[in-house]
Each structure stands twice: as structure tokens, then as C-alpha cells.
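In C-alpha cells below, several structures.
Every number here is computed from the coordinates shown, using simple stated rules; none is lab data. What you see is a predicted model, and the numbers here were worked out from it, not measured in a lab. Cβ atoms are built from the backbone, for glycine too; each structure is taken alone.
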Structure P
Amino acid sequence: MSAVLALVAIVAVQWVYIVGLHAQREQERDRTRRAQEEAALADHDALTGLLGRAAWMRAFAARQTRGVLLFCDVNDFKSVNDAHGHLVGDQVLRETARLLRRVLGPVPLIGRYGGDELVAFLPSPVDISAEALEALCARLAAPFTVAGITLSLSVGGVTAQPGSDLDQLLRQADFAMLRYKRERRSAGRQTPSRSR
């Protein structure tokens, strides 16, 4: 009888050990999964789901290929926030991110650079002509409506070659976007309009 009890005790100890080991491994998997989810959230803008600025810059640096870098800004975004509130402003940013994904497709790197500024990199196996770049910028700058408000983007673009300096490309694309914004303002298009 004592041999049976000893055997039962050994099996029980082994069972407790196995269950404990399994629970420990499950906890490690949960911690790893949570850490991966937190890292993904840190890399992505919570509002738009786009890559955050630092993650976008890392992803660009990893690609080092030829293509087009776009710098986009929601025209008159501050007046939207002031007139309609930040919830509508948030909706504008989410819809702008969707617009970029829809127009540019699944291939490009798209990120929220800051505030209402978004950046995109479209890799291309061939050089992009100035006319094609201008047409792409014009397509993105076309008016769109969010919450009954007609909006548009100012878009600047530059071509990138393998090994291009990212800071220089961003400055050039930002300058092109600001030039477009100035031209738009001088043409008298200043504030977003409410659709009727």
C-alpha cells in the first residue's frame, strides 16, 4: 500500500510540475505576444492606423529603392478643428488616410508625419516622369468630402533614387507641397466649404 501511495505522490508531483511548466510557458507566450502588440501599436499611429513618423522613416531606410516620395497636408485643417471640433478633425485624418490607401494602393509606405501631415513612398522599378508625378499629386489633391465638409490636400512630390538622403527628400517634398499650398491660396481657395 505504501508503494502505491509513493507512486501516486510521485505522479502527483510530476503532474503539478508539468502543469506549472505549461502555465509558465503560456505566460511567457502571453508576455511575448503583448510586447509584440505594444511594439506594433508604438509603430502605428493610433488614430489613422498608418505608420508613425519614426517607423515610417525606418521602413523607408530599409527599402533604399527608386520611387516617389509624397508629402501631403490637409488644407485648412485648423479651421476644420476650430469650426467643427476635434472629433470631426479626427474623422478627417482617418478619411485622409483611407484616401491615400485607396488611391495609392497596397504597395507604398504611408505614414503620419505629424499633425495633419502625411507622407508616402511609392517604390518604382523605373524613373517616374515629371508629368506622371504631377498627375499623381493632382489626383491626391482633388476635393473630397468628410462629414459634409469639402476638403482637399496640398501634395508635393519628389523622385528618389537608391541611396537618396531621406532628410533632403523630405525637405524637397515639403517645399513642393508648400509651393502648391501658396499657389492655391493665391488662386483664392482658402477655407473648406460645407456641402449642401
Structure Q
Amino acid sequence: MVYFIPGKGVNDELESLRERIMANTGSLLELFRERIRLARKISSVKYQHGGELRDRDQELNVMRSLNNVSYVERRILNMIFEFTISVERSVYTNPEPINLPLRINGDVSSLLCVVGLMISSPGVEIYSIKDLPACMENSILSRGGHIVKGTPDLADLRVCIRKKCDICDVKISGDGTLEIISHVLFLGNYKVVEVLSR
């Protein structure tokens, strides 16, 4: 067996690149803070004048005004659009939640995929101590969710997989039953989700 042991030059280069990416992350964070402030102001103006929350024409104009946008850059821009809309949505008055239990039967793998899509949006942190089933992980990542190994200090939503649990808002049993308290569907905009499984 052969092991690669990086030399000093490699470690120095890696450290230098990490410092640059950390500085880049700090710059992005400042830009996102400004974007949040602007999104809240835009939403207030739209709300006061009865405007639509989402303006697809504006999104298209932004894409067209940018030159040579790669596929990866386009995906990042789409996540930024969705993030901005979620901030704008928080300014609008939320409807009164309905607390009806919903039950859906189906293939466990399909239900995991659906829940992954339902709980995810760009930047949402999905915590789990155990590895998530691949179908659920792929759904979460496809919507821009960020999977974190561990437990959160506080969760907006809890999902139980094949585990008896009274504290969960969403439950998927081993026999293919998905149980959701309906207000979960109206809340959206989760920041932290915890997934519990056996």
C-alpha cells in the first residue's frame, strides 16, 4: 500500500488557498447581509403596492444582463434568487396555520425523497447524527439544503424516520406511511431541520 504524505510546499499552498477562500467567504457574507436588507425593503414596497412576491421577468432580465454565465454559476444564481424570495416572503403576512394530520402511503424510498424536497431550500441546515438515506440526501442537495452531521441546538422542524417519536412534525414509518401535521406545509422557510432515525 502506498500513502501520499504531502510535503511542506503542499501544506503551505493548501493553507494559503484556505486563507483566500476564508476571505472570500467573509466578503460573500457581507454581500448577503446587504442583499437581505435590500430584499426586505423590496418586499415592503411590493406589499404596500399590492405587487406580486415573485417577478419571473425580473429574474430573466438579470440572467440575460449577465454575460457568459456557466451552468454552475447559473445554479448558484438560482439559489440566490430562491434565498431572496424566502427573505421577501418573511415580510408578507403568513396565513393562519391549519393543524390537520395528513397521512400518505407509499414506497418508503419515494416518501423519503418527497420529504427531502419538502424540507429543503437554499441554505437550510439539515442535521442528522446518522447518514441519511441516499434518496433523501439527493433530494435535499438538489434543493440547496446543507447537510450537517450532528445535532442542532434548536430545530424549527423535526423529521423522524422509522422511529417512534412524539416530538416530530413529520414521520416516515417503515411500512410506508408518511404523517405530517399540515401546518408544516404552510410554514416553509425553515432554517434548521433535525432528522432523527433509528
Structure R
Amino acid sequence: METNKWIRIVNDGGCEISLKDINFKNGKQLELLDIIEVPVKGKEPLNYQPENYLLNNQYCWDYLGKTDYYYLEKFLDKDSDYIFFDESDRLSKNQSGINKSLMLIKIKQINFIVTKNIKQNKQLRAKFNFNNRLYDLAVTDINYENKYLNKDFGEYVELDDFYLTLSLGEPFNNYHYKLIAAVIPESKYK
């Protein structure tokens, strides 16, 4: 947060970290809005994820505190008309000019949809408006997956102010999908 720039902590080769990679000195579980210090070896950028830093798993993470919900306003992506170039839910694997793969936006309402993905497995998606454009993106926030994937197929509306952390995923079927990595409702953190 000192630099006001996003970073993504990854394992070798840019692979995502898992819960077993999170190693706090006191055994704490990582939560949204935690302020942490993470040991890294250095930058590990990929052409579609320039913010990547390689985790140094020989050292423990430090919990420094919790940030205030309203402090997130400082990190909003206010310079983008679109979410990663356009209104679609994906970018071509060959997309050039990717200078960021993480964004924080604020929205007023979100519609969660329980549907099936390309492999016919249950998937959580979300529809929302950003800059007067409608988006329909996959949700990978584990808390919201746990909340909705045990429900019937259908659409579920939540009215609140939300911050959404958006990410570009790893290549899949020649695309980088735009993902909702975290849903942060105001009512929970206010």
C-alpha cells in the first residue's frame, strides 16, 4: 500500500498461490482488508500479469493490521472507461498492450448468477454496471462461491455498495478471462 500499486503474489512460473502458501508467524488466516507484509524474491511479470511478484516461502508473512473500508476509495481505478479494454468477459491470449491485470472498481448493485460453465460444472457469475456498461464475469471469490453454489440455478440480486477486485486469469482455451477475484460489500465492512 505504500506505493499505491497493485501486486500479485505468485509461485514459480507465475502460478497462483494456494492457502497452504500463506504462512503467518502466528498461524492467522488471511482475510479481506488485512494489511500484510509478504516476503518476495522479486518481480516475476508475465505479459498478461505485469504485477506478479515471486513469493519467498522460506519466510513467514507478517500481519500489520486491518485497513478501513473507506480507505479503499484511494485505490479505485478511476482512469478506465472499460474493464481491461472492452465490455467482453475475456481477452485474446495474444492481446498486446496489457499494462495491468488487476483493478479495483466500485458498483451499486450486483446480480449473482448460478449457471454452468463450459465443462458443465456449476459456476458463479455476476452481472453489474460499470461506467454505464453491462458486464457478465465469472466470480472466483471463495466466500461468494460458498454462499451461492449450493443454491438452485438462477439469479440472485444484492443491493449494496460493493468494491470488486478484478483480475485477468491464466490462459484458458486461447483467452484470458476477466474474473471477479474479491467482492467487498460495504454493509459487511462498514
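When Rg/Rh (Cα atoms, Kirkwood Rh) is calculated for each of the structures P, Q, R, the largest result comes from P. When helix-only ellipticity at 222 nm (-39500 (n - 2.57) for each DSSP H run of 4 or more, over all residues; to 500) is computed for each of P, Q, R, the one that comes out at -1000 is R. Can you say which of P, Q, R returns 41, 36, 32 when Cα extents along the principal axes in Å, for residues 26-121 alone is computed? So the calculation was done on R. Ranked by distance in nm of label points 7 Å out along Cα→Cβ at positions 50 and 106, structures P, Q, R are topped by Q, which has the highest value.
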